[in-house]
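Input: structures, listed below.
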Structure P
């Protein structure tokens with residue numbers, strides 16, 4: 001049952017929260033109602049069995065909890081009207097403008113009155129069900145900093161009465177950069193092993209190409225995600241990470257990869273891109289060349305900087321320094337497969 005409930009959570013969280021926000025117009029209330037619905041499911045489903053339509057069951061339960069909360073807050077008259085809409089699973093409705101509530105939520109949250117980082121963080125929280133810590137890692141900031149950003153963004157939504165509604169068609173493009181950033185970061189979080197998030201991002205990418213078929217940025221993002229996802233089977237074996245050197249690289253052009261990363265670093269000035277360039281340089285010019293680049297990057301809270309330095313130091317025979325770098329990387333990761341790999345490396349390098 002735990003596995004079933006976990007699976008339903010992964011599949012339904014984004015749709016549930018997106019629909020609730022549309023009904024309620026309140027970000028916090030929608031999240032709380034969804035959380036309560038899943039808590040009730042965890043209590044009842046082991047005893048009563050999984051309902052035939054889990055989404056409809058969760059939707060009704062969450063909406064009922066929201067109504068109770070609104071009544072307790074003495075705001076029934078102002079908000080109950082939006083709750084009178086029948087379940088979408090139970091009635092025939094006209095085809096929506098958007099292919100799915102999840103894509104609708106992205107455009108709704110990406111309001112230009114909010115900073116782009118706030119737009120992206122809010123949507124990751126609602127749509128992907130990512131924790132504040134996971135979102136903080138995606139932005140390379142401490143968790144308390146991200147928590148404050150989320151709180152400020154929600155307060156601004158309430159204070160400015162920013163509406164939770166889809167913008168007209170001619171305004172979609174002004175929100176597109178933030179929307180693409182959301183989809184990319186969802187995929188990036190899933191790339192480390194959370195297959196459901198990677199699949200969600202690819203689905204959203206395909207939906208975007210249907211909505212805006214002639215935009216090169218949209219098609220470029222989808223192409224990038226599909227390209228990286230096509231390597232999934234080579235990156236993991238029996239749930240464990242397959243190292244870069246152990247993957248089939250017979251069709252790779254390492255010189256070209258380093259040059260492309262160099263051009264991308266010039267365009268973005270991103271230290272993460274520069275770290276990837278350092279890895280490519282290490283493969284072509286040796287670990288010392290890559291280490292020189294990595295040592296100049298200010299990414300102390302980024303676990304991949306330390307795991308990269310550790311690997312390059314190991315190749316150079318600087319074992320003590322490599323152990324310290326592996327330990328720092330282990331401190332910064334909660335991922336099961338990555339953590340197990342780091343622990344194996346530390347065991348191999350034990351004095």
Structure Q
């Protein structure tokens with residue numbers, strides 16, 4: 001990956017075609033996010049083949065839009081959390097529990113941790129191999145972060161959040177090492193709950209995140225932080241947590257921070273708190289169908305560049321685009337790329 005200003009990337013998820021998975025609002029069923037998720041339209045070998053085609057489609061969409069660093073759009077995943085945790089030893093998703101998640105934002109039906117968390121075998125390594133074989137662009141692969149796993153499951157084994165998180169981190173680290181060896185350009189850990197529990201980030205969140213990164217040699221590492229998916233009828237308070245968590249992340253071992261700035265309307269001067277990090281600067285909203293004008297995207301990126309060198313700023317959506325339709329997501333990616341191009345042109349004109 002070249003160090004040119006305003007590289008473009010996606011956060012991870014992209015909308016799934018209606019021929020692959022039923023389309024539900026994220027709050028239509030409590031199992032949608034933290035439990036079993038929406039149902040696949042197909043099954044068996046036909047489903048597996050269709051998921052591969054959906055990955056090819058989303059790579060095509062990202063490439064046609066001009067995205068520099070691509071992902072598989074999480075086309076094989078019902079849930080960004082359970083796709084991974086459901087393949088770890090120690091979790092039960094047959095008998096679910098009710099739990100308030102995201103600092104009492106939502107009562108959800110969640111899986112349970114019923115024993116020691118261990119990684120039995122590779123989880124998304126084959127997914128990565130598939131993506132790398134289908135594109136010549138740098139590839140990002142995502143994993144749920146340990147604090148988000150802790151918040152998204154009911155602990156019936158450890159009895160201590162930090163101990164639980166570090167066990168999850170050790171298992172995720174095993175997966176990340178294999179992904180690193182298989183040629184991932186970026187390994188991203190999704191930690192939306194960082195924004196909801198600033199005190200836990202200080203107490204043990206950074207420790208658990210850094211544990212995920214031990215021994216990685218080639219891939220850049222990233223952490224994604226937002227205020228969670230917007231859901232109709234579900235409050236989405238924008239709390240003043242970024243000042244605390246960005247200062248803490250500056251001292252972490254992670255290379256890149258994926259941060260929400262568009263929907264949250266946070267001040268880009270917050271970037272001064274993390275001067276050593278590359279920032280995926282969120283300038284596309286995943287909560288509405290309004291396509292941001294490239295001029296607006298460019299202005300946002302140039303405003304961010306007043307506080308961090310432009311080579312350390314990547315243009316990105318706030319969060320995954322999975323809540324949107326395919327057509328709207330495609331248009332937003334094109335606007336993102338056009339805005340980044342416009343921002344680069346304006347940089348070259350400055351004295």
Structure R
């Protein structure tokens with residue numbers, strides 16, 4: 001091929017490539033190359049002292065946190081205390097977050113970034129709103145999916161969108177915005193080493209109580225008492241698993257304890273007798289598909305007394321919703337454990 005013809009062909013090819021790239025870029029609304037660097041919530045650091053309330057919404061779920069003289073609390077859960085520092089950590093991340101790269105403006109693609117309408121059914125987006133003590137809105141944003149390792153190493157980013165704005169962004173903020181109560185509070189409400197439990201009695205309405213005792217020879221094991229003659233436990237009955245389930249309880253939700261006494265057929269008890277005279281009663285109340293627990297505790301002296309006082313101080317006046325699997329692990333009946341023949 002002659003040099004002149006080759007040059008002409010190369011020129012035509014280059015033009016075609018440029019046109020193809022331009023066409024693709026004009027039609028691809030998923031990601032634009034624009035880089036902002038603007039603050040996600042401008043001026044937030046200067047207004048941090050005015051923030052008295054944090055509100056979160058995701059579909060029909062809501063969570064509100066309020067500032068008190070003693071720290072932050074769950075405002076819509078009766079003022080239950082929030083873990084120290086967790087709200088401050090979020091506010092610092094929000095004040096430092098920048099809009100790094102613009103993304104789609106096509107609302108049909110918002111759900112892919114978890115930035116759809118936060119009030120919609122089955123939405124994954126979360127509306128975060130910061131308010132002052134008069135209820136005035138200081139700042140708000142819609143928080144979407146995290147983009148792990150967006151900026152190399154272990155530095156993640158988060159997709160965001162301002163309410164009422166079609167423009168979506170990738171921010172450099174690693175934002176943890178959860179509507180799960182357990183992510184804001186101390187999730188563990190009861191933690192007793194199972195090896196220290198000498199006896200456990202589980203009482204379920206209409207059922208013969210289960211009485212479980214610690215082995216004298218091996219304190220790490222427990223045995224079901226009163227096993228009928230000629231009967232044996234099912235394979236994998238897991239007597240020790242029942243003890244561990246009662247000894248370690250974490251919450252899924254929390255609320256003020258009900259003032260009215262529950263119906264007798266809705267209330268089960270798990271009674272712990274531990275070393276040092278420590279006695280703990282776990283009250284398990286069924287409410288539809290949910291199980292809520294409350295606690296009573298006493299201790300004779302020393303560490304047992306101190307442990308009991310701590311349990312009472314933290315849990316008195318509160319009810320805790322426990323995961324379904326936890327309730328099922330505790331509320332075992334004899335037919336669940338003993339072979340029929």
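Look at distance in nm of label points 7 Å out along Cα→Cβ at positions 42 and 282 for each of P, Q, R: the largest one is in R.
One of P, Q, R was used to calculate helix-only ellipticity at 222 nm (-39500 (n - 2.57) for each DSSP H run of 4 or more, over all residues; to 500), giving -6500; which? Before the final figure, lay out the partial values.
Values: P: -22500; Q: -10500; R: -6500.
Source structure: R.
Of the structures labelled P, Q, R, which one yields 1.54 when Cα Rg over 2.2 N^0.38 Å, for residues 66-225 alone is computed from its coordinates? Display every interim value, and only then the final one.
Numbers: P: 1.11; Q: 1.01; R: 1.54.
Traced to structure R.
Computed over structures P, Q, R, distance in nm of label points 7 Å out along Cα→Cβ at positions 234 and 322 reaches its largest value in P.
Given that Cα Rg over 2.2 N^0.38 Å, derived from a single structure, equals 0.92, which label among P, Q, R identifies that structure? Intermediate results must be reported in sequence, preceding the final value.
Values: P: 1.11; Q: 0.92; R: 1.43.
This figure was derived from Q.
Each of P, Q, R could give mean count of other Cβ atoms within 10 Å over residues 218-225, but the derived value 17.8 comes from P.
No value in this document is a laboratory result; all are computed from the given coordinates. Since this is a predicted model, take the numbers as computed values, not measurements. Cβ atoms are built from the backbone, for glycine too; each structure is taken alone.
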